[in-house]
Structure 1
Amino acid sequence: MAFISVFDVLGPNMIGPSSSHTAGAAVIAYLAQKMIAPPLKQVEFTLYGSFAKTYRGHGTDRALLGGIMGFSTDDTRIRDSFRIAGERGLSYCFTPNETETEVHPNTVDIRMENTAGRVMTVRGESLGGGKVRIVRINGVKVDFTGEYSAVIVVHQDKPGVAAHITKVISDRNVNIAFMRLFREAKGHTAYTIVESDDRLPEEIAETLWENPNIHDVMIVQP
């Protein structure tokens, strides 16, 4: 028999009518903006399935925009996210895609561009009860929930990189809960995602960079 927690029944503290369409949307966008250096200049949201059909009525658009500005699910500023984005000079748009159906019903693609000109894309799925899953980063299939502290390391798929990552983390006495590697193809760009039971120290990024095969390091704290 599967275990169901009280949080699965009640859902998260949130602004908005739906844990899937508002809280989940805010969490996806919140995680996405953690993966790119601020400040953001432009963001494009492409919505699929029920997100595409109901995003205005259920406040999914406000929640996504609030999350991308770093607002948590219970932050009352989500109600005014359009105005706040305008005040911050953040350009945004929402595009419903009802032709692509082979996706989870609550899916969003987020394309972010920061003021330095860096571009990143993230695809997330809202699973219900405020729970989410990130399933793509820059077109590469990944899988993590954001429920744990995580470090995402973008690197060349070469021997020794994974060992370097685990050593940097273990040297700081951090316990690894999950570690998975995703790659475009053998020898090409890879994403190693390490999720930890403990809060990850931000300074591990500097040490991780010492390996010349590492291209980027993103630390995402829940």
Structure 2
Amino acid sequence: MTASESPSLRAFSPKELARVESVAKTAALLFDKAGYHETSLKDISNAASLSKGAIYYYFSNKHEILLYILNNYMDLLLNGLEEELTQFPDSLSKLKHILSRHMATFSSHAASARILLKYAHNLPAGDLAGINRKQKQYAQILAEILAENAGHRLDKKQIKACSYIVFGMYNSIIYWHRPDGPLPLSELTEICCELFLNGWKSFIAKNAKTAS
């Protein structure tokens, strides 16, 4: 996270940064369980075993905590992704990697992922714009892989629609899948990937000839 995105422009020590992370993690769990509007700073301070004054030392308000959580989550999705993709020899292996990586990231940070989907709109307009830019950057990476895999035979609006359909399908899983449930994440990832790829191949075959 850059200095402009952090809770304060002042530099935090490693110990303070650990405290910031602890507050954000606690808040994420509360926002996810009780709701963003229903969770107060007092609730967060109690759960984090800190005074409200200590919370205010790191965050000016609840919006700053929400922004910190969402920036961290988007950075988890984005950081290092493009470098990782250069290690794969073809678009299909890149596609499988980003889908598997996406599943693993939001499964291990499910609270933050759900908060992004449900509460991002509560941010002030300027802060929300920053989160939206990261989301568009992430979607564009997938769109470029899809375009490459389709041999650039589909038009941009089809590629864009498919990229958002993919994320919609995968993101819905965080509302029902449980890591300790009967279906392991690895098996669920394989099922989702196979379902998408089979449909994707069929879509290309049907639409590529007429694409502009």
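Rule-based calculations on the coordinates, nothing more; no lab input. Predicted, not measured: the structure shown is a model, and the values here were computed from it. Cβ atoms are built from the backbone, for glycine too; each structure is taken alone.
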| task | Output the label of whichever structure in 1, 2 has the greatest value of distance in nm of label points 7 Å out along Cα→Cβ at positions 25 and 185. | result | 1
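Among the shown structures 1, 2, from which was the value 18.9 of Kirkwood radius over Cα pairs in Å calculated? The partial results should precede the final answer.
On the way: 1: 18.0; 2: 18.9.
Label of the originating structure: 2.
Here helix-only ellipticity at 222 nm (-39500 (n - 2.57) for each DSSP H run of 4 or more, over all residues; to 500) was calculated and came to -6000; which of the structures 1, 2 was it taken from? Don't jump to the answer; show the numbers that get you there.
Working: 1: -6000; 2: -23000.
Of the structures listed, the value fits 1.
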| Structures 1, 2, by mean count of other Cβ atoms within 10 Å over residues 97-104: label with the highest value | 2
